[in-house]
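For reference, the structures are reproduced in the following blocks.
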Structure 1
Amino acid sequence: MTGPPGEPICSARGCTAPAVWELRWNNPKIHTPDRRKVWLACEEHRPTLGSFLSARGFLRETEPHA
């Protein structure tokens with residue numbers, strides 16, 4: 001599934017599905033506590049991207065993508 005041109009897509013490698021989730025994270029070894037980086041995720045990849053970040057202690061919030 002490919003989203004319309006310019007529409008944000010999932011951050012999973014090779015995925016072209018529209019993003020519906022924001023996984024907000026930071027690496028406490030290199031980022032200040034208030035800094036957030038964002039990976040976008042489709043429904044299918046939200047669990048795997050979230051698990052990857054959680055296993056490293058990086059995931060801070062998961063919110064719907066506006």
Structure 2
Amino acid sequence: MSAVRIEVDKERCVGAGMCALTAPDVFTQDDDGVSEVLPGAATAAGEHPMVKEAVRACPVGAVTLTGQ
């Protein structure tokens with residue numbers, strides 16, 4: 001079984017910030033308002049209780065889980 005990783009498609013992201021509001025210890029927004037995964041959080045995504053909700057909350061589908 002491979003590790004679950006969280007990724008943000010920066011080309012698709014519109015900066016709505018729903019991921020950062022839902023799971024602020026996993027996501028942040030850069031100076032341009034584009035969401036990004038905090039350092040070290042990408043590989044711990046499967047253990048965080050709100051990551052799947054953050055994926056669902058993204059209005060443009062820019063946040064994805066891989067390796068599930």
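Suppose FRET efficiency 1/(1 + (r/R0)^6) of positions 17 and 33 (r between Cβ atoms, R0 = 35 Å, to 0.05) works out to 0.65; of 1, 2, which structure was it derived from?
Answer for the origin of the read-out: 1.
Given a value of 48 for relative contact order in percent (Cα under 8 Å, 6 or more apart), point me to the structure among 1, 2 it was derived from.
This value belongs to structure 2.
Of the structures 1, 2, report the one carrying the highest value of Kirkwood radius over Cα pairs in Å.
Greatest value across 1, 2: structure 1.
Read-outs throughout are calculated quantities, based only on the coordinates presented, and are distinct from any laboratory measurement. Since this is a predicted model, take the numbers as computed values, not measurements. Cβ atoms are built from the backbone, for glycine too; each structure is taken alone.
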